[in-house]
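Structures incoming, each one as C-alpha cells.
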Structure I
Amino acid sequence: MNYNLNLITGSTEKKKSTLPALKSLLTHVVEEKRILIQAFTAMIVTAVLNLLSPVIIGHTIDNYIQTKHYHGVILFSGILLAMYIVSLAAGYIQTKLMGTVGQHMLFTLRNILFKKLQALPVDFFNQNKAGDLISRINNDTDKINQFFSQSLMQFLRFILIMIGSGIFLLSINFPLGAAALTPAVAIWIFTRFVSPWVKNKNAVNLKSVGTLSSAVQESLNNFKVIVAFNRRDYFRERFNKANIENYSTAVSAGLANNLLMPVYSFLSNIGQLIVLVFGIFLIAEGNFTIGLLISFLAYINSFYNPLRQLAALWANFQVALAGWDRISIIMNLENNMPVISGKNNLDTNSVVSFRDVSFAYPNGREVLHQINFELEKGKTYAFIGPTGGGKTTTASLIARLYDPDRGTVLLNGKDIRSYTAEERTRKIGFILQEPFLFTGTVRDNILYGNENYKDYSNGRLAEALTKAGLQSLIDRFESGLDTKIQTTGDGVSLGQKQLIAFIRTILREPELLILDEATANIDTVTEQLLESILQKLPPASTKVIIAHRLNTIENADEIYFVNLGEVTPAGSLEDAMNMLMNGKRVS
C-alpha cells in the first residue's frame with residue numbers, strides 16, 4: 001500500500017474545498033460545546049454594544065448637542081462609558097474561554113495523531129520522514145490552535161458586526177446604504193477567487209517546514225557518523241538547500257497572506273468616500289442630518305474596518321486549513337494489516353508455516369516469490385544468504401511486521417493475521433539488528449511492554465534474572481538495573497544495547513525467538529554465554545537465527561539459504577557455505 005504522504009497530498013489537496021474541511025475540523029471541538037456557547041454569548045454582547053454605540057452618538061448629536069441640552073450629553077456619555085466597560089469585560093471573558101478551547105483542541109489533536117501513528121504499520125514509517133511527521137504533530141496543530149484561540153471568535157464577531165452594520169445602514173437610508181455597500185460585493189468576489197491560491201501557498205510552505213525539520217533531525221541523529229567521515233559540508237549543503245526552499249515558500253506565503261489587506265483597505269476607502277459625498281449631498285437637499293451622517297460614517301467604519309481585520313484573519317484561517325489538510329491525511333489513513341477472523345488451528349507440529357508467500361516493498365522488486373517452508377516447534381533454524389537476499393524480510397514476515405502480497409503465513413497452524421498484536425508479541429520475540437533503547441534505566445528498558453514483571457521490586461526481578469541466567473549480563477552495567485540510558489546511546493556501546501535487547505526478549509519467554517544479527521557486536525565469550533542462556537528456554541521454544549558468523553549457526557538443526565526470491569533448504573553447514581560462496585549474486 002502507498003503510504004507516502006507527499007503523494008497522497010498531491011492527489012487530494014485540489015479536491016478539498018474550504019467548507020467540508022472546516023466542518024471536519026469543527027467536529028473536534030464539540031466536546032467544548034458549553035465553553036463555546038459561553039464564549040459565543042460574550043462575543044454577541046460585545047458585538048451588540050458596538051452596534052448600538054453609533055445610534056446613541058447620532059441621537060445625542062441631533063437632540064442634545066445641537067440644541068445645547070448638555071444634561072442629555074452627560075447622561076448618554078455615562079451610558080456609553082458603561083457599555084464600553086461591559087464590552088471590555090465580555091471581550092476578556094471571550095478571549096480567556098477561547099484560549100482554553102484552543103489549547104484543549106491542540107491537546108486532543110496531538111493525542112489523536114500520535115495514537116494514529118502508533119496504529120499504522122512499519123511500512124508507513126519506511127515511506128515517510130520522521131521530521132515531517134514531527135512537524136505535522138507540532139507545527140501544523142499549533143497553527144490550528146492559534147486560529148481557534150486567537151482568531152475564531154474575532155472572525156465571528158466581525159461577521160456579526162458587519163451584518164448588523166449593514167442592516168443599520170440600509171434601515172437609516174436605503175439608497176445611501178446600498179451605495180456604501182457596493183464595494184463589499186467586489187471584496188467578496190475577490191476573496192472567493194484568491195482564497196484557494198492563498199491556501200495552496202501556505203500548504204507548500206508547511207510542507208517545506210517539514211522538509212527542513214527532517215534535515216535537522218537527520219543531521220543531529222547521525223552527528224557522530226558525520227564527524228567520523230568529515231561530512232559536515234554535505235549536511236550543511238542539504239540544510240542550506242532545505243532552508244532556501246523554506247525561505248522561498250515562506251516569502252510566497254507571506255505575500256499571499258498580505259495581498260488581501262491593501263485590496264480590502266482600498267475598497268473600504270471607496271465605500272467611505274461614497275458615504276461622505278452622497279451624505280453631504282443629502283444634507284444639502286434637506287433629506288439628512290449631521291447626526292445621522294456621523295452615525296452613518298461610524299457604521300460604515302464598523303462595516304469596513306472589520307474587513308481589514310478579516311483580511312489578516314482569513315489568511316490565518318487559510319494557514320489553519322492548510323495545516324488541517326496535512327493532519328487529516330494522517331487521521332484518515334487506515335492500517336492495511338487488520339486482525340481478521342481466524343479458523344481453528346490446523347493439527348500441526350509446525351510453529352510457523354509459509355504457504356506460497358510472495359512479497360515486494362512498495363515500488364521495489366519482488367524480494368520473496370512463492371515461498372514454502374515450515375518451522376517445527378523446539379528446533380533451531382538458521383537463515384543465511386548474501387546481503388540484500390531477503391533474510392530480514394523473511395523474519396519480518398514471520399513476526400508480522402509486514403503482510404505478504406500473496407500467500408499465507410501460519411503461526412501454530414493459524415493465519416498469523418488472526419492474532420491480535422498482544423497475542424502475537426507474547427508468542428514471538430524479535431531481537432532486531434539495530435536494537436532501540438528508551439531514555440530511562442536498564443530496568444525500564446528490559447521490562448518495556450512486559451506486564452509479567454510490572455510490579456516486581458528490584459529484589460524479585462533480580463531473582464527472576466538469576467533464574468533465567470541473565471543476572472551476569474546485568475552485572476556488566478556500572479549501576480546494574482539502575483544504569484541510566486539515553487536515547488542518543490551515549491555511555492552505552494552497541495554491544496551493550498544488544499545485551500539489553502537480548503535480556504528484554506528472553507524475559508518474555510517467547511514460543512518463537514528471532515535473532516537478526518543479534519550478536520554481531522558482541523565478543524565471542526559473551527556470545528557463548530548468550531548461547532548457554534538460550535539453552536535454558538523451554539524445550540518447545542523455536543529459535544530462528546539470522547547471522548553471517550559460522551559459530552553462530554553451527555548448532556542449528558536446519559539451515560535455509562535465502563536469495564533471489566527463494567528460501568532453499570541448505571542441508572549441512574558445509575553445504576550452506578558452498579551455496580553462499582557459489583550461489584548467484586543478488587540481482
Structure II
Amino acid sequence: MSKPLLTESNSPLNREQAQRLSDVVADLRGDQITWLSGYLAGLTAAGAAGAPAEAQTTAAPAQAPELTILFGSQTGNAEEVAQQAAQKAEARGFRAHVLDMADTRKPQLKAAERMLVVVSTHGEGDPPDTAAELHELVGSKKAPPLKDTRFSVLALGDTSYEHFCQTGRDFDSRLEALGGTRIHPRTDCDVDFDDAAEAWIDGSIEAFVAELDAPPSNVVAFGPLGSQGEASSWSKKNPFPAGLLDNIVLNADGSSKETRHIEVSVEDSGLEWQPGDSLGVLPRNSDRDVEDLLAALGFSGEETVSGPRGDVSLSEALTHDYEITTLTRPFLQGWAELTGGEELQALLAEDHRDGLREWMHGRQLIDVLQAWPAEALTPQSFIDRLRKLPARLYSIASSHNANPDEVHLTVATVRYKAHGREREGVASTWLADRVDDDTPLPVYIDHNRNFKLPDDDSAPIIMIGPGTGVAPFRAFVEEREYRGAEGANWLFFGEQHFHTDFLYQRDWLRWREQGMLDRVDVAFSRDQSEKVYVQDKLRERGAEVHAWLGQGAYVYVCGDAEYMAPDVHQALIDVIAEHGNRSQEDAAAWLGQLQKDKRYQRDVY
C-alpha cells in the first residue's frame with residue numbers, strides 16, 4: 001500500500017522534517033510502522049509526564065503476554081544480552097521481566113510461562129557466583145515442576161575451557177527434565193558471542209510470537225532519549241584508538257616475574273568507567289607466531305582470504321583477526337577428522353579427558369600443525385577452522401574521576417618455555433614489547449556490575465588481591481580518596497618476594513601514611529621456608545576480619561579463580577565459624593548471604 005507524502009501543509013512539520021520522515025516511512029513494512037507509532041506514543045507519554053530523559057522506559061500494556069528473562073553473569077555480559085532481549089521482546093509486544101538469578105526464587109521460577117535464560121560458565125564448568133543458588137535449586141529435588149513453561153537457553157562460555165558452556169547446558173537439560181518445553185534450541189557461544197546472541201534472541205522471540213493465538217500489538221522499548229553521544233559509540237566492534245603513555249616494569253631486578261604498569265590515553269574519547277570495570281584490548285598476534293604458522297602450513301601469507309574485515313591477505317588475517325595460539329577442543333576435533341591422526345583421535349576420546357588436558361598444557365596451535373600435517377588444505381579452509389581473536393580484559397587500576405583521560409593497567413607478561421619452544425602471551429607481550437607511541441591501541445570499556453564499591457562511602461571495605469589481582473583495588477582506593485570517603489580500607493596483598501614483587505608499594509605506603517589505608521597485610525610466599533599466602537593472613541587476622549564484617553564491611557576478592565579464590569573463600573568461612581561461634585555449614589550460609597547482599601564480591605579469572 002502506498003503511503004501518503006508528508007508536507008508542510010498536511011503536517012505540523014517544516015519542509016525538511018517532513019521530507020526526512022517521508023523518506024523513513026517509505027521503506028517501512030506495516031508492522032514496522034505500528035512499532036514506530038508505539039515508539040512515538042511512548043515519547044509523548046514520557047514527555048507529558050515530565051520524566052527525565054535518562055529515566056524514560058517502556059510502558060507495555062497490562063494485557064501484553066509476559067516473558068521472564070533470567071540472567072546469571074560474572075562480569076556483566078549475560079546481563080547485557082538479557083537487557084537486549086528485553087528490548088527486542090518489548091518491541092514485539094511482550095511485557096519483559098529481567099531477573100538476576102541471584103534474586104530469583106522458586107515461586108518466580110514456577111510462575112514463568114515463557115522464559116529465556118542467559119547464563120555464563122565460570123572457570124571449569126562452574127556457575128557464576130550470582131547464579132550458584134538457583135543452579136543448585138534447579139538441579140535438586142526441591143526444583144518445581146515446569147510443565148507449563150516454554151523456554152530457551154543462551155549459554156556463554158569459552159571453548160578453550162574443557163567444560164565449555166557447562167552451566168547453560170545444565171539449565172537447558174534440567175528445565176526440560178522438570179517438564180519445560182524447549183521452544184527454541186539452546187545456543188552455545190564462544191568469547192565472540194555478539195552475532196550468535198542476536199540470532200538467538202530473534203529466533204527465541206519469534207518462536208514465542210508464533211505460538212500465540214494472535215500476534216501481540218507492537219510497543220516500544222526505549223531507554224535514554226536523544227543522541228547517545230560519542231561515549232557510547234566506542235565498543236568491541238568499534239574500539240577507540242588509544243595512545244600509549246607509559247610502560248613500566250613494576251618488579252625489581254632479580255624477580256622471576258615481569259609485571260607491567262601500562263598507562264594509555266583515552267583523551268577526547270568520552271569513555272567512562274567505574275572502579276571494578278575492565279579495559280577491553282584488541283591485541284595482535286606476533287609476527288613470529290604468524291611466520292611459524294605459515295611455514296608449517298606451507299603458505300606464503302600473500303594468499304587472499306575472506307574474513308571479518310573482508311578480503312585481506314592470509315598474513316593480515318592471521319595477525320589481526322584469528323586466534324592462532326590457544327588450543328580448543330572443537331579445533332582439535334576438526335583437525336583430527338581432517339588429518340585422520342589416530343593419536344589425536346585417541347586423545348579426544350571421552351574417557352581420555354584427563355590425558356587430553358595434560359597433553360594440551362603448554363602446547364599451542366603450531367604443535368598440532370607440526371605433529372599432524374594436513375594435505376590439500378587451502379588458506380580459506382584453514383582460517384574457517386579458527387575462532388576470532390578475542391579481546392583481552394584487564395582490570396582498570398585507576399579511577400576515572402581522578403584520571404579522566406588515562407586508563408592504568410597492571411599486566412603480567414606471559415613468557416615461558418614448553419615442549420622445546422619459547423611461548424608468549426598474545427596480548428601481554430604485545431603490550432609489553434610491540435606497542436609504542438606510533439601504535440594505536442584499540443580499546444573499549446567492559447563494565448562489571450558485579451564488582452563495585454559500596455554506594456555508602458562510610459562503609460568499610462576489605463580488599464584481597466594477590467599478584468595482578470591488586471589492580472582494581474588501586475582504583476578503589478584512588479576513587480575513595482577522590483570522594484573523600486570516610487569508610488575504612490583494608491588491603492591484603494600477596495606475591496613471591498617483598499624486595500622484588502611488592503606491586504605499587506609506594507602507592508600503598510603513601511595511602512597508609514595519609515590514612516586512606518587503615519590496614520595493609522602482606523604475604524610474600526617465598527621469603528621464608530614455609531609458604532605464606534593471603535588466606536593464611538586472613539586466618540591470622542581472623543578476629544579483626546570478623547569484627548569488620550560485623551561493622552558492615554564489604555569484602556572483595558580479585559585474581560586467580562582456580563586456586564586462590566577457593567582458598568580465600570574457605571578461609572573466610574573458617575574465620576566466620578571460629579570467631580562467630582558458628583558451624584562450618586552456618587558460616588558458609590552466612591557468607592552466602594553476604595554475597596546475596598552484594599557485600600562479598602569476586603572478580604576471579
Structure III
Amino acid sequence: MLLMVGALALFTRDRIPLETSSLLVVALLALGFELFPYEYRGDTLHAIDFFAGFAHEALIAVAALMVAGQGLVRTGALEPVGRHLARLWARAPSLSLLLTLLVGAVLSAFVNNTPIVVLLLPILISVALRSNQPPSATLLPMGLATLVGGMATTIGTSTNLLVVAVAADLGLERMQMFDFALPAAIAGGVGIAYLWLVAPRLLPRREPRLADTSPRVFAARLRVPEEGPMDGEPLSLAREKASGMRVTQVRRGNLSLMPLPDTLIHGGDLLLVEDTPERLKEYEQALGAELFSGDQRVDDEHPLSDAGQQIAEVVITQGTMLAGSTLARRRFEERFGLRTLALHRNGTTPAGTSLRDVVLRIGDVLLVQGHQDAIRELKLSGEMMVLDATVDLPHGSRAPIALGIMVGIVVSAATGLLPIAISAVCGVLLMLATGCLDWRQATRALSPAVIMIVVASLALGTGLVATGATDYLAGLFLYVTAGFSAPAVLSGLILLLALLTNIVSNNAAAVIGTPIAIAIAQGLDAPPEPFVLAVLFGANMSYATPMAYKTNLLVFSAGGYSFSDFVRVGIPLTLLMWVAFSLLLPTLYGLW
C-alpha cells in the first residue's frame with residue numbers, strides 16, 4: 001500500500017515521464033517480491049506475475065484500438081461527418097453545437113476519443129474564425145462531451161476495458177459491450193444538456209491566437225554588390241557576420257546553388273532569406289548588401305510584401321511525427337516549407353531553448369507561417385492536426401476501407417462473435433494489409449505512456465489483491481461509512497474515484513479501485529456489478545483539470561484556456577454526473 005501511494009504520487013509528476021514512473025513501479029514490485037517471497041492464504045506470490053500485464057488481453061485491446069483509430073485519422077474516414085457539420089454551423093449555430101456534442105459523444109462510445117477530437121477541433125476553430133467568434137465557447141464542451149460518451153460501452157475508453165477485464169479476472173461474469181449503456185446514456189444526456197446550455201455561458205471569452213493574422217516572417221533577397229565586403233567570401237563568413245541568418249538558396253543568374261558553408265559568394269548573387277523585417281534590415285547592414293522583395297528594393301516607400309503568406313497552428317497529437325521529437329531532428333521546416341514562430345505549452349511559451357531543439361509533447365501547439373498552399377498541403381496530408389481558417393479535412397481513397405474495418409471490429413465484438421482483443425488485432429492486420437496504415441504510422445499510434453501505465457496499474461492491482469490489501473482497504477472504507485446504506489456507500493465510491501482520476505491516471509485509479517469495489521460489495525452482501533460500475537464511471541470523470549486526460553490537453557492548448565476554465569466547467573459536470581449515477585445505479589440494480 002505504501003508503494004501504491006508512492007506510485008500515485010509519481011504519476012502526478014510532470015518532470016518524470018509517466019512511462020518511467022510506471023517502469024519503476026513494476027521493477028520495484030518484481031524485485032521486492034523476488035527478494036522477499038510472500039505467502040497469503042496459502043498462495044505464494046511469484047514476482048514474475050507482475051509482468052503479466054504486458055500480455056494482458058486488456059492491454060492488447062487498448063493498443064490495437066489505438067492503432068485502428070490512427071487508421072481512421074490517416075485516411076480521413078470521418079471527413080464526411082466533419083464536412084456536414086461544418087455546413088450546418090453556418091445555418092444554425094446553436095443546433096449545430098448540440099449536434100456536434102451528440103456526434104462526438106456517440107462516436108466516442110465506439111472509437112477512442114482522440115480521433116474524434118482531432119476531427120472536430122479544426123472544424124470548430126475554422127467556424128469560429130470565419131464568424132469572428134472565440135472558439136473557447138465550443139472547444140471545451142466538445143472535448144468533455146467525448147469523455148461523457150466514452151462511458152457507454154466496454155470499448156469506449158481504455159479505462160472501461162481495464163475495469164471489465166480486471167473484474168472478469170476476479171471471477172465476475174464478463175460484461176458485454178452494451179451492458180451498462182442505459183445508465184451511461186441517461187446520465188450522459190444530463191451531461192450533454194449541461195454542456196450545450198450552461199457550459200458555454202460559464203466560459204470567459206478567450207481570443208484565439210490566430211486572430212492576429214499579420215505575418216511575422218517575410219521572404220526576401222539580399223543582393224551582394226560588386227566588390228562589396230562579401231564579394232568572393234564563403235557563405236560561412238556571411239553567417240558569422242549576420243548572426244542567426246538562415247539562407248535557403250543562393251541564386252547566381254539562372255543557377256540555383258545549395259547554401260553550403262564553403263559556397264563562395266560572388267558580386268550580383270542573391271541570397272534567399274526569411275525572417276522578421278527588423279532582422280532582415282540587420283542582415284542587410286551587416287553584409288553591406290541590398291534588401292529586395294521580389295524585384296523591388298525594400299525601403300520606406302516599398303515595404304516587404306507578404307503575398308500568399310498565412311499563419312496556422314499545428315497541434316501535436318499522438319501519432320504525429322513530432323511527438324517526442326524536435327523540429328530540427330524531423331527537419332520540419334525544410335520538409336514542409338514553413339517557419340515556426342512560437343510554441344505554446346499549457347498556455348505558456350517555453351523559454352531558454354531554441355524552438356528547433358525543444359522536445360515536443362502531446363498537446364503542444366506550434367504557431368507556423370508559410371505560403372497558403374504549403375499549409376493546405378500539410379493539412380490535407382493528414383500528417384498533423386492543423387488549425388486555420390479553412391475547413392479542409394484530409395480524405396483519402398482508402399477512407400471507406402478504414403471505416404468498414406472499424407465497423408467490423410465493433411460489430412464482431414458487440415455480437416459476441418469475437419472478443420474485442422482478437423477483433424481489434426485482426427482489424428489492425430487488415431488496416432496494414434489494405435494500406436490504410438503502414439508500420440511506421442502504426443507504431444507512432446502506440447503511446448508508451450498508456451502502455452506502461454496499464455502494465456504498472458495491473459501489477460499494482462495484482463499486488464494489492466494477492467497481499468490482502470484490497471480486503472483491508474475495503475474494510476477501512478466500510479468502517480468509515482458504517483451505518484450508511486448501500487446506495488450511500490456506492491455514491492461515496494463514485495465521488496472518491498472522480499476525485500482521484502483528476503489527480504492521477506484514470507487507468508491507475510480504475511485498476512486499483514476495481515478489486516476494492518468488489519470487496520466492498522462482498523462486505524455489504526450486495527451485488528458487485530453496480531460497485532464495479534461505480535469505479536468505471538467515477539474513473540471516467542476526468543473533467544476538472546487539463547492534465548486529467550490527454551484530449552483535455554489538446555483542447556486546453558488549442559483553445560487558449562486557463563486552468564480555472566476547466567475547474568469552472570468541469571466541477572459542475574462532475575457533480576451532475578455523480579448525482580445521476582448515484583441515483584441510477586441503485587435503482588437499476590435494486591440497492592434501494
Identify the structure, out of I, II, III, from whose coordinates helix-only ellipticity at 222 nm (-39500 (n - 2.57) for each DSSP H run of 4 or more, over all residues; to 500) was calculated to give -20500. I
Winner on mean count of other Cβ atoms within 10 Å over residues 81-88 once structures I, II, III are ranked, highest first: II
Cα extents along the principal axes in Å, for residues 161-336 alone from the coordinates reads 69, 50, 39; which among I, II, III: II
Calculated from one of I, II, III, Cα extents along the principal axes in Å reads 85, 67, 55, and the structure in question is II
Taking distance in nm of label points 7 Å out along Cα→Cβ at positions 65 and 329 as the quantity of interest, name the structure among I, II, III where it is greatest. I
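We did not get these values from a lab; they are worked out from the coordinates using the rules stated. What you see is a predicted model, and the numbers here were worked out from it, not measured in a lab. Cβ atoms are built from the backbone, for glycine too; each structure is taken alone.
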